[in-house]
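Take a look at the structures below.
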Structure I
Amino acid sequence: MTTPVLICDDSGFARRQMARSIPDGWDVDIAFAGNGEEALTLIREGKGDIMFLDLNMPVMDGYQTMQVIREQDLPCLVIVVSGDVQPAARERMLALGALDFIRKPIDNATLTTLLNQYGIYSGDSQANARQNLPASDAALGKDDKLDAYRELVNVAMGRAGENLAKLLGEFIDLPIPNVNVIESNELHMAIAEINHNDSVSAVSKGFMNAGIKGEALVIFNDTNAANIVELLGYDTRQPSAQLELEALMDVSNILIGACLNALSDQLNVHFSHSHPILLGRHQGLDALLHGHVSRWNKIMAVEIGYAIKSRDISFDLLLLFPDEAMEHIYSRLVASEEPLS
């Protein structure tokens, strides 16, 4: 008997990854949704007995979608597939009735084990037959490269958020990454989500290997510094300026390190890192970034705005890649989509 399966994710790249992980022997009819609102419509039409659900999406996110499924008692088993694997996120979705919660990027072996665990499918794990997807998800258009880059960073962003949440014991609000390919002199226009406060500080770290190079910057609004110091529980008998600098370096090392490790895993490349440097303190953002990437012509700027709302803390991770690195990144992402043997 054919099982209606729904894959709900705002990334076409992620939807393809998910669909290609479904074992050949599982008799399914796959439908796709780009957000929770679309998914609920399809579930009501009988096209989602089982749904693989992302968390961070526009229009209606995974939390809101799960809430509606529970309140309206819709006939759908939900397995969360997300880059955000913070313990609090997992607990919240399981409490709302999700069957399980697994980390992106999903692979065939993990999925088959999970399906077998819940008695959904117990056949062979081979997954080679689902390469010819519907045109809406199989065709790679002009914007699909940006979508693939965004999904790559989405997974890395979640890994970094998870590490920070464990260190701080707080839930980290994660956004949808903002990805732009721009001329280097347009960088200030591409970071619309960063608060252009009169005073910010930034820590920078370079990385490179296999034709891929870039720079990661963590940008702090200086008004948050005291809250970060308090949250980290530092000995406040030390000078406040020294404590704030230590806090900035510690948070930056955690975010950048976890993010780059996740990028390395997905691209199958081991980056060499430069030592983190303090790019500047107590400056305007435009002044701080001025001339920083002038050695590059076109760049891909990825902006991620983290927040700890319970503490009124926000900071931004900015990943910058020169144009010559982008094709190397994309070729490795495409290689990750090759059929499984």
Structure II
Amino acid sequence: MKSWRDLLVSSDTTILETMKNIDRTASQIALVVDGENRLQGTVTDGDIRRGILKGISLNDPVSTIMNQNPITVFHKSSKQSIRKILQEKKLRQIPVVNNDNRVIDIIFSDILLDSRAFDNWVVLMAGGLGTRLRPLTENVPKPMLNIGSKPILHTILENFIDYGFHQFYFSVNYKRELIKQYFGNGIQWGISIDYLDENQRLGTAGALSLFREKPTKPIIVMNGDILTKVNFQQLLEFHESHSSMATMCVREYHYQIPYGVVRTDGATLCSIEEKPTERHFVNAGIYVLNPEALDLIPEEKFYDMPTLFETLIAKNKKTCVFPIREYWIDIGRMNDFEKANIEFSEVFE
């Protein structure tokens, strides 16, 4: 980001354009101002995700989702007072305004405060057979297939490292020796890698019963065949801010019904909607779990993550969804593999 002015948008800017601006500046915030740069509101990544969950269109003006009463600091405020506000309010950025409420700067917490590394464990599920990608997976596990210039699992690992995570577990089964030979104990990346050895298929949650000790903080679990640019720091903060026992990342999936859909009330025809588009949130294969959630996973038995969430819901434990708006692709079929290779250089290099 070259200047705080790059963060300014008008109230009639679309949510989509604002989202692009936030990504382009890597600031995680946009400042909504009038023609004279008077602050009208702010929009963060979290505001956009909440709007998506409410079904608000990305073509709507950003004023529909902005925070109309953001916390600001006066331009003569001391660094000590600003630091206190950032820490107490757990803010990542705070606009600086003058007497007329005109924006004159913005202060970021990671500059004013010391940035932190994350001690939360990250578990990457890399034990699948990859049968739908044969013959590519006859001699190599799916997470070790090259997308671009490196294995899928390598790219996933580097993304987490970039966000400050350093304690990793790989759940392995099929062709596990190839994964262990490539990554070792993680020392070449300056991190720690341990392995959860599945001697039988345990599903997307069952391998978590293989921990030799219980984590003390929420853990992130991710399928090892997904490429994404999701902000893992924001995901963890979302989970903690919602006091969630378990959080599931979701993607919006839509498809068009190729027929006219008839709405009825008994035998009465009420309306006909021609080829409507259905929209649903679907599981994106990335999760955050509190340590207590692991107690519900049976030891060394096949157990999938959706079953764990269903159990938590049945026990009235708080579960949340985190909508992914960033790049995401599941390397499940050959066309996904080919698509990811085409897009890799543009997204990850």
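Computed from the coordinates by the stated procedures, all read-outs in this text should not be read as laboratory data. A quick note: this is a predicted structure, and the numbers were derived from the prediction, not measured. Cβ atoms are built from the backbone, for glycine too; each structure is taken alone.
The table below lists the values:
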{"quantity": "Answer label among I, II for the case where percent of Cα pairs over 30 Å apart, calculated from the coordinates, equals 39", "calculated": "I"}
{"quantity": "When distance in nm of label points 7 Å out along Cα→Cβ at positions 206 and 230 is computed for each of I, II, the largest belongs to", "calculated": "I"}
{"quantity": "If distance in nm of label points 7 Å out along Cα→Cβ at positions 30 and 262 is computed and equals 2.3, the structure in I, II", "calculated": "I"}
{"quantity": "Answer label among I, II for the case where relative contact order in percent (Cα under 8 Å, 6 or more apart), calculated from the coordinates, equals 18", "calculated": "I"}
{"quantity": "Which of I, II leads on volume of the Cα convex hull per residue in Å³, for residues 46-157 alone, largest value", "calculated": "II"}
{"quantity": "Read-out helix-only ellipticity at 222 nm (-39500 (n - 2.57) for each DSSP H run of 4 or more, over all residues; to 500), computed value -12000, structure in I, II", "calculated": "I"}
